[in-house]
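Asker: Okay, got some structures for you below.
Quick note: the coordinates plus some simple rules give every number you see, no bench work behind them. Please read these numbers as outputs of a predicted model, since none were measured by experiment. Cβ atoms are built from the backbone, for glycine too; each structure is taken alone.
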Structure P
Amino acid sequence: MLENPNGILFNPVSVAEAIAMYIEDKQISGSDIFQYNETWHSWKHHSRFSGITAEESVTKINQSTTQAHNWLKNTDYLMITLGSAWVYTLTEQAANAQVGTVAANNHKGPAGWFAKRLLSAAETTEILQDMLHRLFHFNPGLRIIFTISPVRHLREGVIENNRSKAVLIQSVHELAEQFESIYYFPAYELVIDDLRDYRFYAEDLVHPNYQATQYVWEKFTEACMNDETRVLMKEIAEINLAYQHKPFNPSTEQHKKFLSSCLVKTKILQEKHPYLDMKKEIGFFAEKQ
């Protein structure tokens, strides 16, 4: 599984641009990034790709792009979550600005660097439609699951947040009707309509809390996974739990037996499912005995 190769993205323009980068395996150079607050950043990437030197940032971005290119070429499923239809375009004041282009992350730049506007449903549909055509040309067997994030963008305002979510919902449903390989999973509706109570949000009243995310996850596994996959997930979760376990007395015979049992289970699971990469876990259980 590969998650967020550009970091967290919110708006459809940034998502589509990121997908285009992966398809083309587009490599950047120092001229594509900018320095602000003694750190180098990319307008197309999350701050986890920023670096103290330009070389550090460029290397992290290019490595992630190539990894995403190789993964996207062979994967069967792609999940795309859209968060907001509001976009922030760069003004003439912004560092290394291509005026009018959309910033995926503001990197805490001054307000004067950005101009805000709401995408229309038609505009959003066109952007995503073009992205989908490119994806299916690149990987014809790809299946795509769209979701709308239930995270509330209250910085835009309550009304503005609802307008934004409405644009995204309208657009994604239009696309799901056009493409057979697209499925819409109602994460947004499950939180807003099924749960619809602030007790299912964190203290900031913006992010769904653990109880809410578990509810959505259970619905997702029921809707999108078969019994065999759910059993496999449980087995992997048990191994991960053992891998992360911190024993009080690691030198006891009881703990060594526990590690030996985990090693056997992990090897069997790896042999049964060769596509899994469990080298790290196998090495850990073998070394700690």
Structure Q
Amino acid sequence: MAEKKTNAELADLLEQIADLLDAQDANPSRIEAYRRGAATVREHDEPLADLIQAERFNDIMALPTIGGGITSVLTEYVVDGESRLLQGLQQEVSPVQLLAHVEGFDDQLAQRVYEELEIESLADLQDAVEDGRLAAIEGFDEDRVEQVKQALADREREATAPNPGTRNTNKGERAPVSLLLDLDEEYRRRAEQGDLITVAPRRFNPTNEAWLPIMKTERDGWHFTVLFSNTELAHRLGRTNDWVVIYYERDGQEQKHTVVTEFRGPLKGKRVVRGRDADNQKYYEASATTAKS
């Protein structure tokens, strides 16, 4: 048995996993699940390590926002002192990529901060902001440091809220899959036709080329911003012209979804909204029924 882990250490583990998933532009629901789980673990009175050692797994899964997957991750960490999931994500997402995902950074600044401060996580970055080391790095003036500080504060507020992430997961507040797929189709068509303005993204764009098409529109009271994914993973897998990220807001509620081409299962080859599996299935079933009528 590894050295006993505190609830704070277990929560830190889940937050690190969420940060790395976020840097990969992973399924938003999965990211939020780890953030919600981290908040629950951090606030729980009883040491979860004691429950794990007593094999009281049902008691852990009875906690709000803690399911079987997170329980398995925590159990491995308590028993073995390490997490294969975390290690795997760390191999896929370098510290430089993690930093570049934070508002206020570009690739060059991320590389510089990593090399000079040996930052490995967003917790390390927070320490560097608070003790003044980040401000001493070339390129980080007062405004940029404040930008980074605000980005980290926003992340902390979401992670420590009573129900973190729930503001974006209420099913009634999400745009329907049919609308998201319509926007995806319109965006890709107009991008191909050259009918959209293009911007020069900061990340993965060494020549500062204005190549990324952006579409802004309003539907049913939602304000949408649609663009191709510009993450490291999208570039590495050659999906920058396939993965479409849709941001939208209504009544102060913000949401984000990614539309991709499904490569397996009954919807193989079709455009689907990540994290909305049941809704995708219903949409295509309804489309097939309409086509037959």
Structure R
Amino acid sequence: MKLGAHVSIKGGVDKAPIYGKEATCDVIQIFSKNQMQWAMPPLSKSTIEDFKRNSENYKVKSVSIHASYLLNLSSPDESIRKKSIKDLSSELERADALGIDYVVFHPGAHMGEGEVKGIKTIASSIREVFEITDSKKSMLLIETTAGEGTHLCYKFEQIRDIFELTRTSRLGVCFDTCHVFQAGYDIRTPESFLKVLEDFDRVIGLKYLKLFHLNDSKREIGMHVDRHEEIGLGKIRLDAFRFLVNNALFKDVGGILEIPGDIEGYKRNLITLRRLIYGNNL
């Protein structure tokens, strides 16, 4: 597995590969803008060129943009839903410009409208995203969720239903280990993790699994509480991550740390993960 982290864009998007190199990342994930604002400042030609140059010079590949936390493609508030659609379509265009393959997004919460209606609304919103975007290459990745509150896509079946309703080749899945664990899927041992992956393959299809978020969990299984922990310090256990980073199915798939969020912390957690790889003498 190609290992890395979600790194800062302080000083500009083009600086992200430099931070990734400092954190010893093979791959990185970024925000392309302030994740807590709808504003979408344009990326200048020089920023795009510098980003690509730094990625090549520092040998750090950016595999994904994480879309804004404000998004809710399932919102019953039409103004929020429309803003979410516009924001996500623009993120796809920015990914194309930067040469980034994936845009990861939290699909949304039904806010009391019910899960069935919420899933249909998400699918409709995704179709609208692809209708209005000028993007031609980058894919959207639905991130598995913990199922907090009325948030959707904590069940594999819900993601499958969205795939069936959208019928686009530009949709995949980002598998967040903490979120899946909090949704009630037991990934703590190689045997139980294998069963979860078999369930994923049966319900959705492993060919759609394009990226991992590697997060341990502060809470016990199935509590639907999204609280990330450093690798090996939470409730998931190191055996799960050892199984994952050594799985031949995912040797070309990116694994992105999202905690603790600082360069030294990322370096520490990447050492932990790399020590789990068979034959690694770190």
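Asker: Supply the structure label, taken from P, Q, R, corresponding to mean count of other Cβ atoms within 10 Å over residues 82-89 with the calculated value 22.9.
Answerer: P
Asker: Separate question: If you rank structures P, Q, R by distance in nm of label points 7 Å out along Cα→Cβ at positions 98 and 210, which sits at the top with the largest value? Each step should come with its number before you reach the end.
Answerer: Working: P: 4.3; Q: 3.6; R: 1.5.
When distance in nm of label points 7 Å out along Cα→Cβ at positions 98 and 210 is computed for each of P, Q, R, structure P gives the biggest number.
Asker: If you rank structures P, Q, R by distance in nm of label points 7 Å out along Cα→Cβ at positions 58 and 130, which sits at the top with the largest value?
Answerer: By distance in nm of label points 7 Å out along Cα→Cβ at positions 58 and 130, the leading structure of P, Q, R is Q.
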